[in-house]
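J.: Right after this note come the structures.
Values quoted throughout were computed directly from the atomic coordinates according to the rules given, and no laboratory measurement underlies them. As the structure is a computational prediction, the values presented were derived from the model and not from experiment. Cβ atoms are built from the backbone, for glycine too; each structure is taken alone.
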Structure I
Amino acid sequence: MNYISTRNNQQFFDADQVLNLGLAPDGGLFVPTEFPLFNIDKINQLKGKSYHQIAYFILEPFLKDIFNESEIELIIESAYANFDEGIISITPIGKNSLLNLFHGPTFAFKDYAMCLLAKIYEFYLKKNNKKLVIVGATSGDTGSAAIQAFKGIENIKIFILHPHNSTSLFQRKQMTTSGANNVFNIALHGSFDDCQTLVKKVFRDEKLNKLHNFTAINSINWFRILPQSVYYAWSYLNYGQKNFVVPSGNFGNVYSAYLLKKMGFPIDKLVVASNENNILHRIIKNNDLTLNEVIKTNSPSMDILISSNFERLLSEFLGPIETDTLYQSIILNKHNKHLNTTVHNQLLKNFISESCNSNEVLEQIKKTCDEFGVVTDPHTAVGVRCAEKLNLEDFMCLACAHPVKFQETVRKALNVETTFDKDFNFNNSEVFDELENNYDLLKEYIINNG
């Protein structure tokens with residue numbers, strides 16, 4: 001399978017290069033030149049199959065250039081070995097349902113892709129006798145999932161940047177208490193977008209890349225985004241579900257559902273649910289691409305303005321030249337604040353959007369608990385609230401994380417002392433380094449520790 005950059009369709013890359021590079025050399029994101037198109041009869045033959053079998057069906061066309069059949073099966077099997085029994089579940093909440101994606105090691109949906117990505121790299125590095133340096137940005141869940149998945153893996157060092165004092169305490173401690181000597185935590189004095197901008201600079205630094213073999217674990221990495229398609233397929237195959245509400249910050253999760261639709265699965269309506277940092281809602285509904293300041297909310301994993309995976313979608317509609325121009329100017333906030341009408345109509349054709357604020361999140365956590373006896377985390381509450389505002393029925397709302405990860409917000413919403421059915425053993429002291437939002441300081445830090 002060949003890949004191109006979202007910003008250049010004249011240079012081709014193979015799966016090995018995509019896995020090794022993470023980000024395209026021109027700063028764009030990798031996308032396949034062609035997607036496999038699954039026959040609906042073959043898709044429906046998967047009904048009743050296990051999560052592992054569904055994963056193999058979707059992932060094999062993308063992994064077969066790197067691994068043989070038995071290796072792919074082993075990678076998938078080992079990736080989900082530490083998940084709860086059943087790997088995934090649903091909970092009815094009135095007219096809609098929750099797709100519970102907190103059965104992995106760090107109780108968040110990021111585990112479903114990150115654990116698989118870690119096994120892909122572990123198998124790949126051993127097979128090819130290579131070393132790797134991973135650099136990633138997180139607004140909370142990506143970092144903790146990555147560190148838990150990659151800690152202690154031979155031939156890998158992992159550097160994770162998070163915005164200082166902008167994650168939940170639980171999220172931060174999941175990152176900073178691993179006790180692993182191949183893990184480096186950086187608390188950046190800035191926003192998630194600042195973290196993400198610095199990470200992208202790392203991949204475009206030619207001198208630094210001569211010293212280390214870098215790759216990304218954010219959803220800018222194609223092999224991080226792809227496995228998230230599997231749980232949408234599971235929902236359709238087990239419950240006939242075609243409509244989803246997806247709390248969205250970096251656009252990766254909902255883009256994974258869109259990928260599945262492109263590959264022939266009968267996915268229908270996709271709702272992008274945002275908090276106050278609602279640029280995705282504004283651009284989909286009103287064609288408003290204005291960048292505002294990041295607002296700190298009680299759903300911090302969605303406190304993002306520049307949604308990386310949105311570039312993958314726009315490149316499909318705009319083409320590489322216009323995409324490159326747009327994203328180069330977005331960095332300087334000198335971009336056109338509106339897309340052309342044809343492109344905007346494509347967004348409206350494929351997505352619905354809505355947003356809510358932090359007060360509504362608190363209200364929704366309490367309401368869902370009072371009415372259905374179900375406690376949700378604030379990101380899940382964003383999705384449920386948006387579903388209610390849109391008067392949706394028979395939708396699957398993604399339960400992105402377990403409420404224990406955001407217990408301060410949950411207890412504030414419920415106004416009672418709350419116990420949770422999950423907990424995490426923080427067996428080690430916290431270790432992290434604070435850095436100013438300065439690329440030279442980050443570069444020096446990586447050189448000194450890489």
Structure II
Amino acid sequence: MTLSDPEKLMVISADGHVGAPLAAYVDYFDDDHRDQVRDLLTDEEDVFLQGQAARASTTMGPGAAGPEAEWAADAPGRYGAWDVALRLQELDRQGVVAEVLVPGHQFATLPLFSVMNRPYPPDLRMAGLRAYHRWLADFMGEADGRLYGQADPGPCLDMDATLEELRWVAEHGFVCVGAPGIIEDATLPPLSDPRYEPFWATCAELDLPLLVHAGWGFPQGRFQDFVAKFLSTHLGAAAAAEVIAERAALDDEARRALVQEFSESPTSPLRLDFGPRRLLWQLMLAGVFDRYPDIRLVLTEVRSDWIPVTLATLDRWCEESGAPLALKPSEYWHRHCYATPSSIHRAEVEARHEVGVDRLMFGMDYPHPEGTWPDTWDWIRVAFAGVPEDEARAILGHNALRCFGLDSDRLAPVAERVGPSPADVLGGGHRVDPRAVEHFHQRAGFARPTEDVDTAAVEQLVAEDALALLSGT
């Protein structure tokens with residue numbers, strides 16, 4: 001074994017979530033904005049916490065695999081979201097050597113730039129993301145090289161400022177950046193527009209992969225509007241006002257109703273839709289992958305079971321329509337793209353060859369309730385039962401090393417110290433309590449069958465995007 005190929009498994013989570021209570025960001029704002037944002041941040045936190053009147057629902061109940069205390073809303077392990085020592089302790093406990101950190105989680109909102117915030121003008125969004133980036137750089141600096149940030153692209157209106165920020169984050173330990181368009185903005189042109197060319201070029205120069213996470217493409221304010229409408233509908237105006245004023249938790253019935261609304265309502269700010277998927281073929285059609293053959297796109301927490309059928313549909317559509325692509329969409333996928341189906345489902349592991357064993361990454365999704373924490377080893381035992389060791393090593397860690405350019409020599413000793421051995425979690429001979437597996441399904445859909453992809457919708461959307469590209473709209 002070489003140092004970069006330890007005997008134990010190098011498990012890397014390509015999807016972890018991070019962020020502090022809003023007061024922590026104030027001193028990171030520049031002087032021109034610091035006084036202005038103090039009250040805004042207080043108001044934002046109040047509004048966000050009214051949504052977390054349902055925060056007990058984020059536990060989805062105690063798991064069969066661990067004590068109820070693990071799943072309590074105030075369990076200390078959850079607060080590794082902003083306590084670096086606690087976070088590293090939980091990573092060690094889960095056998096995870098490193099994480100890629102995505103902005104935001106259920107215990108704290110973000111400073112003005114996120115889809116979880118109310119609407120703000122571009123200058124305040126830019127000021128907020130700069131404060132967040134500088135806070136996160138300090139947070140990562142305390143983690144001994146085990147935590148790596150995703151930067152936010154910001155509004156992309158002032159491209160010089162955007163590129164300056166890209167260079168700053170690349171110099172401070174960030175390993176990827178969100179694709180432009182995280183926040184829906186009708187004033188911005190489509191991503192095929194030449195104005196984004198400096199952005200793509202700088203990402204390629206700095207070797208910053210583009211990351212698209214669930215929630216991409218929503219407008220600011222939808223979260224607050226959604227929660228306010230739910231509270232008024234289900235509780236009545238007076239009771240809703242009381243919940244907001246006292247930050248009170250909802251009763252069990254209301255919590256369950258809100259969980260269902262978040263997962264099923266067409267207006268839910270957390271519902272998976274075609275938005276992140278659509279970006280995949282938009283970048284193909286716009287020629288971004290042709291002009292920048294080393295640029296990478298990572299689809300995170302948007303599942304992966306839809307990918308094989310979608311790629312086949314795109315291949316067929318492009319052939320039949322005569323779309324002027326240098327490669328087939330499936331070839332672009334295998335050259336440029338990765339998927340991190342956080343809390344990976346068994347069906348997604350079974351489809352690994354169709355997606356690409358070298359294209360899948362593992363996501364613990366800490367501290368989200370649907371994540372593998374605090375049951376990561378058992379999750380791997382069930383999801384990867386029967387998977388050959390070389391394929392498991394690729395998905396669990398090696399693909400992330402390659403995609404994000406992480407330092408394997410630095411992480412290998414950590415794997416030897418905290419990681420599971422192949423015999424600990426692979427091979428299929430491990431008994432995992434069926435009640436635990438059922439709980440995996442309850443909180444993350446672990447046993448769902450492969451998605452029945454609406455291929456007609458895919459064809460319609462790709463045709464619309466191709467037409468818009470040709471017409472320049």
Structure III
Amino acid sequence: MFNPECLKKALIITYYWPPSGGSGVQRWLKFVKYLRAFGWESVVFVPENPEYPEYDASLQKDVPEGQDIIRCPIWEPFDIYKKLTGRKKEDRMGAGFLSEKKAAGRMDKFLLWIRANFFIPDARKFWIKPSVRFLTGYLREHPVDVVVTTGPPMSVHLIGLKLKKTVHLPWLADFRDPWTSVDFYHELPLMRWADQKHHRLEKQVLETADQVTVISPGMEIDFRRLVNRPYTVITNGYDEDDFKTEEVTPDAKFSIAHFGSLGKGRDPVALWKTLSELKTKNQPFGNDLEIKLVGQVDFHVMDSIREYGLEENLNRMGYLNHDAMVKEMKRSQLLLLVINDTPNAKLIATGKVFEYLAAKRPILCIGPEDGDAAGIIKDAQSGHICNSHDIPSLEKIVNQLYREFLSGGLSVDDSRILQYTRRYLTGLMVKRLNNEH
């Protein structure tokens with residue numbers, strides 16, 4: 001049993017929390033899981049009725065016993081959006097601009113323009129005022145030592161910004177993604193004034209927060225360009241408990257598996273072309289090849305797979321809960337990481353890469369060879385990186401991996417990944433909560 005009276009306390013404000021699935025929930029769920037071991041207790045503030053893209057009840061096991069969770073209702077415009085675009089009420093909204101069923105029509109494009117210019121910083125903006133009102137009263141009755149906000153959605157950071165002005169507590173703003181440099185920002189049909197407002201709010205958060213944590217060195221450089229102040233890099237990671245599963249038998253086929261949503265901006269066309277050419281040149285390769293897609297897949301990606309004649313090699317598995325996903329990672333021969341081919345590609349270090357490391361399977365990363373994700377994979381000696389436009393190099397890499405598969409199987413050394421365990425990373429975050437230097 002624990003005695004919360006002996007611990008310091010943090011208020012964690014987050015949109016994503018179990019039963020939410022997907023990557024957005026993992027970071028602070030795992031921090032909260034291990035905070036008590038470092039002398040901190042937390043109270044978690046979440047929306048009462050959120051619209052989550054994915055649900056995963058298995059993550060509930062990571063919520064500590066007796067965890068204090070408070071909720072405030074949220075209004076989101078997605079029901080109106082669904083009605084206007086002919087979607088069903090039970091349809092879930094994909095992350096970014098991912099659409100599994102059809103191309104954007106005129107109404108979709110008009111509503112995207114509305115969302116871009118009037119829902120700033122995002123569609124969760126209507127949670128800001130009621131949350132500030134609720135938490136201002138709550139904190140007067142239930143004092144804490146620090147307030148933590150984690151985004152996206154960036155509306156959560158605006159809750160922290162306004163609370164800073166009302167309750168004057170130390171505030172740590174944790175960025176899991178960039179704001180105006182996020183991969184889809186350039187796709188938003190922003191009016192000039194809306195773009196300026198995004199930048200103004202971003203700057204206010206960066207200037208006002210007592211501490212700012214980011215997930216990669218590239219994000220630190222990017223933010224420092226906007227506001228020159230101290231930042232702390234605390235990467236994402238993996239939870240050792242999640243990988244203490246029973247041993248699994250690797251796939252008999254040469255399986256290349258992607259986990260998570262695969263949108264139009266991350267369609268690895270170069271890979272599909274490479275695999276198609278290798279199938280044509282080498283019939284056994286075509287017989288051995290299996291492409292596993294676990295999670296939401298944009299219809300543009302499916303069109304590419306069909307265009308290159310790979311549909312017969314496709315195993316489209318849909319969304320799996322986290323426990324099942326880990327087993328499937330460990331079972332797969334090769335884990336595919338695709339970095340968006342966008343202006344900020346070097347900054348992207350998705351949380352998925354760390355779980356790939358923990359699965360102890362080789363990683364094939366398609367993205368910038370000098371990016372943050374590439375640096376992590378190189379440091380861990382856990383895979384291959386290839387630029388998304390370098391098809392000759394990609395063909396050599398896939399051929400090499402296939403030969404290794406035929407000669408006895410693929411494996412990697414996991415001796416360099418302990419720096420990415422969630423427990424170790426929680427210790428780093430606690431130093432920020434303690435304001436240690």
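J.: Using relative contact order in percent (Cα under 8 Å, 6 or more apart) for the comparison, can you identify which of I, II, III gives the largest number?
T.: Largest calculated value belongs to II.
J.: Also, I was wondering about something else. Starting from the value 20.6: which structure in I, II, III was mean count of other Cβ atoms within 10 Å over residues 38-45 calculated from?
T.: The read-out was computed on structure III.
J.: Assuming -0.51, -1.09 is log10 I(q)/I(0) by the Debye sum over Cα atoms at q = 0.10, 0.18 Å⁻¹, for residues 142-277 alone as calculated from a single structure, say which of I, II, III it is.
T.: III
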